[in-house]
Structures are given as C-alpha cells and as structure tokens.
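Please find the structures below.
Throughout, read-outs are computed from the coordinates displayed, never taken from laboratory work. Being a predicted model, the structure only gives us computed values, none of them experimental. Cβ atoms are built from the backbone, for glycine too; each structure is taken alone.
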Structure I
Amino acid sequence: MTFQELGIRKDFIKGINEIGIIEPTEIQEQVIPLLMDTHCDLVGQAQTGTGKTAAYGLPMLHRIDAKQKQVQGLILCPTRELGQQIAKQLFRFTKYTDKIFSEAVYGGSKIDIQINNLKRPTHIVVATPGRLIDLVKRDAVDLSHVNMVVLDEADEMLSMGFKKELDQILGFLKSAQSKWLFSATMPHGIRQIVNQHMSDDAHRIEVSGSNVVNKNIEHQYLICDENEKLEKLIKLIKAQQGNRGLIFCRTKVSAQKLSKRLIARNIAADAIHGDLLQKERDKVMRAFKKDRIHILIATDIAARGIDIAGLSFVFHYQLPDQDEYYTHRSGRTARAGKEGVSICLVTSTEMKLIRHYEKSLGIAFSQIR
C-alpha cells in the first residue's frame with residue numbers, strides 16, 4: 001500500500017518523502033487506517049526501527065486542530081534523546097502543512113526554560129514521565145484538552161521505574177478519547193496498565209517476530225578471549241575505513257573505559273551514558289552527527305532515540321542483558337532501506353547466547369574467522 005491509500009494527505013506525504021519515508025512499513029499499514037479518523041485505544045507490540053513514530057505521529061498530526069492553541073496530543077517516552085527525536089520527526093512531517101507546534105520536555109535540562117517554551121502555542125507535548133509530573137505540579141502545562149495519548153516504548157519506561165508516574169498521568173487523562181500504547185515486550189506491568197487505563201475493546205496489533213529484525217542487517221560474530229577483545233575491536237574499526245557506527249557496552253563504566261582506550265589509540269571516538277549532563281550529551285551527539293567523531297560508544301539506555309542516517313555498523317563489545325536490547329542495538333544501522341552489519345565480540349562461553357538469538361529472534365549469524 002501507499003501512504004495515500006492509507007489516507008495520509010499529500011502535504012504530509014511530501015514532508016515524509018523528503019526524509020526518505022517512501023513506502024509504509026508493516027506497522028504503519030496496520031496502525032494508520034485505525035487511528036486516522038476514529039477515537040479508539042490501541043495496544044501495539046513492535047520493536048524500535050519498525051516505523052512507530054510515523055505510525056502514531058501521522059494520525060495524531062492529522063487530527064490536531066492547528067487553529068486551537070491548546071495541547072491536544074501527549075506522547076510519553078523513556079528518555080530525553082527519544083523525546084527530542086520524536087519532536088524533530090513531527091516537525092519534519094509538517095514541513096508543508098499548517099504549523100503544528102510540538103515541544104519536548106525532559107529531565108536533566110533546566111525546567112525554567114521548558115516552562116517558558118510551553119507558554120508559546122503548543123499542540124503536542126513529548127515528555128518523559130517524571131518531568132511532565134513536575135510541570136503539571138507547577139501548573140506549567142494544561143492537559144485538560146488532550147484527547148490523544150501515546151505511550152512509546154512503554155516497557156522501557158516500566159524498566160526505568162516510571163510505573164507510578166504513568167499511572168498518575170493516565171489517571172488525570174481519563175477524558176482522553178484515544179490512548180495508544182507501543183511496547184517491544186508485554187511484561188506483567190504493561191498488562192496492568194492496559195487493563196487499568198485502556199478500554200476493554202482496545203485494538204491489538206503485533207508486528208510478527210519474523211518481521212521484527214531488519215532484513216537489511218547482516219549479523220556476524222567473532223570469537224575471542226576477553227583479553228583479546230580490544231585488539232580485535234580495533235581491527236574491525238579499521239576495516240570500516242572511516243565509516244560511522246556504534247559500539248555497545250553493558251555499563252557506563254565499561255563505555256567510559258573503552259572510549260579512553262580507543263582515543264589513546266588515535267581513534268575518533270566518544271561515549272554517551274547516563275552520567276553525562278545534558279549539555280555534554282548534546283556536545284557528543286553534535287560531534288558525531290557532524291562526523292568529527294566516527295565511533296560512538298553507548299550503553300543500552302543512553303542509545304534509545306539515537307536515529308542518525310547512514311550508520312554502517314553496530315559492534316557489541318559486550319552482549320546485552322535482554323534479548324530485545326539486541327534488536328534495539330542492531331536497529332541503529334540499516335535504517336531507511338540502507339544496509340548495515342551487526343557484529344558481536346564473544347568468548348567461547350557466550351556462544352550459547354548467539355544460538356539463543358538465532359532461535360528467539362529468527363536471525364542467522366555468520367562467523368568472522
């Protein structure tokens with residue numbers, strides 16, 4: 001199907017085509033027609049990189065009344081990076097339409113500046129749960145006209161300890177006519193939220209497991225001892241000949257340590273992790289986007305919402321704690337129809353995890369010898 005057949009207006013299609021969104025993904029084909037015109041609740045199970053932002057963002061934008069200067073849509077997400085990314089995408093979608101204004105609010109940034117920004121006409125607020133509650137307590141944001149609420153990456157918000165905040169926010173948005181929840185997994189806490197805050201006849205859509213992992217990603221592994229990992233990694237980086245990519249570590253201490261080791265070997269790298277101040281994170285991301293550094297070392301949480309075109313590779317210096325993180329990590333490459341490679345550096349005892357990913361995620365790995 002085309003976006004026009006899904007009911008998307010030509011002025012929106014012009015905006016999304018310009019950023020490389022040409023053909024609808026599976027989740028967009030299923031979700032967009034449901035959300036375009038009717039008020040309903042929706043539970044969607046889909047991984048990152050499947051096109052969720054356009055799946056809920058385009059219907060929300062269609063239903064915003066640009067003449068009404070009130071907040072009509074609310075999008076909740078786990079991290080500031082993802083919040084910034086969503087707000088930027090919405091802005092790009094509306095390049096050729098009536099001006100619809102979105103504002104991203106999140107912790108780790110000065111609340112006074114955000115309060116000031118919210119005094120401007122705002123139609124959609126993209127927020128992390130904790131910061132939104134702070135703003136509501138200060139009467140800095142009026143949510144009484146919100147009729148569409150999105151919970152994006154709901155399982156991640158839960159794992160970061162936001163269950164109480166989500167219940168609180170949904171509690172004072174009882175009058176919202178459309179609640180749309182998207183999650184990669186459906187743990188008990190998510191099912192509780194669905195049962196408590198969403199209608200019994202909520203639509204349920206799941207992007208099947210076979211379509212969850214991007215088919216344009218080549219999955220590989222390299223077996224080495226722990227003390228060989230750094231040298232093997234440096235060889236892999238050099239083989240990329242200046243291409244940009246991400247290296248994942250499990251902890252911020254490991255990310256910092258690896259960053260220092262690579263810089264000491266004259267590799268243009270830097271790390272992004274939870275201890276960085278917002279201005280420091282922004283500085284690192286700017287350097288990466290402008291190609292001043294080629295390698296970004298990240299932890300799983302810090303990498304949520306990183307969506308940079310043209311990343312050639314993802315290296316797993318340490319394997320993730322959870323299966324879905326492998327998909328989240330790998331999905332940073334091969335975006336917008338491009339190809340990419342995802343390479344795991346594993347010890348012989350970690351090989352069982354590679355076999356587990358093959359079975360649970362429906363992917364095939366090849367060995368680098």
Structure II
Amino acid sequence: MPNPKVRAIAAFLRIEHARWEQAFAQALEKLRGARATIESRGYSVESIRMCTQPFPDWLRDVPRAQALATLRKMDDLAVATPFELSIGPAMRQDGDDPAMPRLLAEALESARLLQANLHIAAGDAPHPRAMRAAAETVLHAASHSARSQGPFNFTALACVAQNSPFFPGSWHDGPGNEFAIGMESAGVVEEVLRAFRGPEVSGPRGRPELISALALHARAMSDAARDIERSTGWRYLGFDPTPAPLHEVSIGAAIESFTGERFGSPGTLAACALVTGAVQAVPVRQVGYSGLMLPLLEDSRLAQRWSEGVLSLDALLAYSAVCATGLDTIPLPGSVTAEQLVRIYHDVAALALRWKKPLAARLMPVFGKHAGEMTDFSDPFLNNARLQPLP
C-alpha cells in the first residue's frame with residue numbers, strides 16, 4: 001500500500017494585527033520547507049496550515065469594520081497562496097465578549113480557508129452562553145453563505161486541548177514558533193482490519209498489527225520533524241495519530257471491513273473502541289484528538305450510511321463515548337432552531353465533561369432545504385448526503 005497522505009503540517013503562531021502579513025510570510029517560507037522535507041521521505045502533503053492565538057486577542061482594539069476587513073484579507077491570502085488558517089476560538093470562557101462570535105459569523109459568510117471555533121465546555125463546566133453564541137453563529141453562516149457551506153469552517157469545542165493539527169478544531173495560546181503533524185491514515189486502518197474480518201469485534205484481534213502499522217508512519221513523521229526543527233527553529237509539539245478519512249479513504253469502510261456489517265450495525269461501537277485504543281497506544285509524542293475521527297460528510301461511506309438512515313445523532317453520540325471528535329460535519333435541515341442546536345451542544349458537552357475527553361460539534365444546517373432532500377455542497381472536502389429529520 002502506498003504511504004498515506006499527510007493531512008496537515010500546522011504551525012502555531014503569535015501575531016500582532018499591525019504585522020500579521022510579515023508573520024504569515026515568514027511562516028509560509030518555513031512551512032514550504034517542512035513540506036519539502038516530508039515529501040522527500042515519500043509522503044505527499046495535503047495542506048500546510050497556520051493557527052494564530054485566539055483572534056479576540058489581536059483584534060480587541062481594532063474597529064469592527066477594520067477587523068472584518070482583516071479577516072477577509074487573511075482569507076484571500078490563504079486562498080491565493082494556498083494554506084489553511086485557523087484564528088482560534090471566538091470565546092474561551094462563558095463570560096467572554098459576545099461581539100466576537102458575531103464578528104466571526106459575518107466573516108464566515110464568505111470564508112473559504114479561514115476557520116475558527118468556540119469553547120462550549122472546558123475544565124469541569126459547560127458554557128451555556130457560548131453554546132447560544134455558537135448556535136447563532138452557525139445559523140447566520142448557514143443562511144448567508146453559498147450553499148450553506150459557511151458552518152463547515154466552524155466548530156464548537158468541548159474539552160479540546162491546544163495544538164491539534166486538524167482544523168477547524170485547532171487552537172493555541174502558547175509562545176508560537178511551534179508545529180504539529182496529522183495524517184490521513186484511514187486507509188492504513190482499513191488495510192489492517194480487513195485481514196481480521198469476523199464477528200468477534202470486542203477482543204484484541206488485530207490491535208497489535210494496527211498499532212504497528214500506524215506507528216510506522218508516526219515514527220517517520222517524528223524523524224522528519226527533527227529535521228524540520230533544525231531548519232526552522234520551531235519546536236515540534238507532536239503527532240496526532242487520529243486516522244483522518246477523506247472521501248474514499250474511509251474510516252467507515254475500514255470499520256465495515258472488520259465487522260462485515262454496515263457502519264451503524266451492532267458491533268460498530270466495539271470496533272470504534274478497538275481503533276481508538278490502538279491509536280492511543282501508538283508510541284510517539286501525541287497531540288490533538290488522538291482517537292477515532294468520524295467526520296460524516298468528509299467520509300463517503302459514512303455519508304452513505306447517513307443518507308440511508310442507518311446513522312443518527314444519537315448513534316454518533318454513542319460512538320463519541322469511545323471516539324474523539326464528537327459530531328463532525330453533520331448536515332441538518334434548514335428549519336433547525338437555535339434552541340435545538342443548543343440542546344445538541346449540551347449533549348456533546350455533557351459527554352465530554354463526564355468522560356474528560358475531547359469532543360467537538362461541527363453542525364451544518366442547510367438553509368432552505370428540508371428532511372429528505374439532498375445537500376448540494378460544492379466544497380471539495382464534502383460529500384453530499386440526504387438530510388434526516390431531527391427527532
């Protein structure tokens with residue numbers, strides 16, 4: 001099997017509003033060198049990424065119109081270059097300025113590669129005001145963006161730590177000049193699990209082989225990272241071994257190859273737990289989610305099962321008890337209300353707080369469409385799926 005793609009080399013920066021263009025230019029030069037280092041080792045790189053400290057910090061004293069213009073200019077630069085950009089959380093605490101989510105909602109109307117998030121739970125407490133702000137941000141972005149794709153660039157975070165290379169859940173408030181790496185390795189999981197197909201999915205079958213296969217590529221990234229540290233002067237934070245899927249590189253297909261049943265059938269949760277356990281046992285310095293990622297619309301098999309009605313919000317929440325990313329890229333009817341979104345956020349936050357695990361909710365209402373209709377997203381990362389009614 002060819003080497004999996006590297007989904008992201010993510011640089012963590014501290015910027016000032018007055019000098020952000022110079023900071024981005026310097027980081028881009030180093031990221032391109034990092035890409036060349038990894039590609040010289042036989043791995044293709046899907047994207048290079050930059051994550052700033054929380055954007056309210058460097059936009060706090062900037063007039064609103066100028067702040068919005070800056071965010072749009074950043075997005076234009078990201079598209080032209082290209083690179084992906086996370087500007088971090090609009091709110092980290094429940095008492096933070098609610099004007100920042102409103103500014104972000106307006107930026108998401110036209111954002112293409114600019115991404116952000118908001119914390120709905122942290123430590124041992126939910127953030128109800130932030131949940132309301134997240135719901136309003138999502139509804140505004142869905143109703144004001146082309147094909148309702150604006151919410152794809154936004155997620156609500158519950159107990160998610162800093163320094164993930166996977167966007168839009170990435171954030172940091174560190175010193176900057178640091179980086180992390182994430183990989184698109186769902187195909188590696190499928191290759192291993194296919195050899196252990198059978199009804200007994202709760203035992204250790206395939207776990208050592210899966211750890212070994214994932215570790216092979218994780219160690220290759222750690223070796224490359226040492227060269228990148230020397231050439232850039234940045235500090236390597238670690239590798240996120242979460243086996244990210246994309247379209248036909250499908251974690252849904254990997255699980256099905258193991259259970260012999262459709263994803264969502266009995267045995268699915270046990271298989272998800274097995275993969276998560278193997279991921280967390282990979283012997284490298286780990287950052288980010290470090291679990292199992294189930295981004296519904298980014299994975300062709302998961303999108304298919306959702307369209308068939310095999311998967312539901314409740315099922316995905318149940319899998320989140322043993323996975324890492326919660327409700328990711330979930331298409332919802334355009335009639336969904338802010339109150340319904342807030343209740344979903346409460347469920348995700350409750351699960352994350354109860355089990356002290358990182359979860360997120362990237363919810364995607366499709367303005368003007370109803371249950372039973374197909375989405376018509378045009379983003380290259382998204383599969384289309386049939387909208388299902390909310391219970």
Structures I, II, by distance in nm of label points 7 Å out along Cα→Cβ at positions 50 and 330: label with the highest value: II
Entry that produces 2.0 once distance in nm of label points 7 Å out along Cα→Cβ at positions 18 and 338 is calculated, selected from I, II: I
Value 1.00, calculated as FRET efficiency 1/(1 + (r/R0)^6) of positions 122 and 146 (r between Cβ atoms, R0 = 25 Å, to 0.05), assigned to which of I, II: I
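Looking at mean count of other Cβ atoms within 10 Å over residues 282-289, point out which structure of I, II has the largest value. Each step should come with its number before you reach the end.
Working: I: 16.1; II: 20.4.
When mean count of other Cβ atoms within 10 Å over residues 282-289 is calculated for I, II, structure II comes out on top.
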Computed 35, 22, 20 for semi-axes √(5λ) of the Cα gyration tensor in Å - originating structure among I, II: I
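Looking at FRET efficiency 1/(1 + (r/R0)^6) of positions 34 and 290 (r between Cβ atoms, R0 = 30 Å, to 0.05), point out which structure of I, II has the largest value. Intermediate values should be presented prior to the final figure.
On the way: I: 0.15; II: 0.90.
Comparing I, II by FRET efficiency 1/(1 + (r/R0)^6) of positions 34 and 290 (r between Cβ atoms, R0 = 30 Å, to 0.05), the maximum is at II.
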Read-out distance in nm of label points 7 Å out along Cα→Cβ at positions 178 and 242, computed value 1.7, structure in I, II: II
